[in-house]
Structure 1
Amino acid sequence: MSTTRGDAMLLRVLIETSRARRGLEIGVFEGYGAINMGIAFERTGGRLISIEVDPARAKTSEANVRQAKLQKTVQVLCADALELLPRLRGKFDFVFIDAVKKDYLRYLKAVEPKLKAGAVVVADNVIVHEAEMKGFLNYIRRSPDYETVILRASMEKGDGMSVSCKLR
């Protein structure tokens, strides 16, 4: 369930090359992805908000982030993302979605008003769980507001991610 090394490196590269400053992670698990994204956000002078619904995983993630000395860059929040997202203030220029697969479109719709033009939206597990996230994939591929590609950063898990740029 953790982000693979190749996927984590792709996230870092996307954050750094887009010079993202304010990121959002929906679904943290144990924090491996958050740590890698945190490294990139530390380099861009940005910050990452990571949301995890499971209290035990949120606690583990927070401890792992602290151990990596990234607690000034990565904030782990224990909450239901669908409840928290509408309350978050400000704009985001990077979003990583890796939570309940059937809710991907709901997560995107909740955060969409907070996305800057040029924001990068990455969604994990879009090949293996394609049927569960059909609505999300149809929306992100057909919307004139996004350009999207599906790719694999590693063959380790036999899955892939969608990477989208919000055009406007």
Structure 2
Amino acid sequence: MKTKLLLLLLVVSGFSYGQGSKASVRDLAFMSGTWVVKHEWGDMEEFWGPPMGNCMISSYRCVKDGKVVFYEFVVIEQSGNVPVMKLRHFNPGSIGWEEKNTPLDYPLISLEKNKAVFGPGDQSLKLSYALVSGKLEVVLEEKNKKGEWEKTVFLYENKEK
């Protein structure tokens, strides 16, 4: 019953990845580069390596007033028919937030040309990456405690250009 309900929710919400859909890590090459943005959270830098084999890697840092706020290390690995983002957060000193063997898993749930959306199975979060006019738009959508969606947009510029 749970599986049927989840599939129904995916169909109703407009997510485009079902059982027969296929995507490759290579489809995410548009995310590659070193991206920077100044945000209220701090100065952010996100590096995405190009696809290599069946994976991509990313490192991220947020620095405010000259001090690290937090880091992220992300891998996207091919898992069956779709890429899956595996994300970990770290405090200064490389102190992990997540348990040792349990990174946050966000399968690809939607893919268009130069746009990818990832999210967990419980649909509590969506993380989208879109290449828009040479900038990387990253949108974090999360459900708050009331179950309402909150959206944070990060518009990164390519540091190398």
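Read the figures in this text as sums done on the coordinates, not as results from a lab. Note that the structure is a prediction, hence the values are computed from the model and not measured. Cβ atoms are built from the backbone, for glycine too; each structure is taken alone.
Some points to look at:
- Computing helix-only ellipticity at 222 nm (-39500 (n - 2.57) for each DSSP H run of 4 or more, over all residues; to 500) across structures 1, 2 gives -10500 for structure 1.
- At a computed 23.6 (mean count of other Cβ atoms within 10 Å over residues 94-101), which of 1, 2: 1
- Read-out Cα extents along the principal axes in Å, computed value 50, 35, 31, structure in 1, 2: 2
- Highest-scoring label, criterion being FRET efficiency 1/(1 + (r/R0)^6) of positions 30 and 102 (r between Cβ atoms, R0 = 30 Å, to 0.05), among 1, 2: 1
- Comparison of 1, 2 - label where mean count of other Cβ atoms within 10 Å over residues 22-29 is highest: 1
- Entry that produces 17 once relative contact order in percent (Cα under 8 Å, 6 or more apart) is calculated, selected from 1, 2: 2
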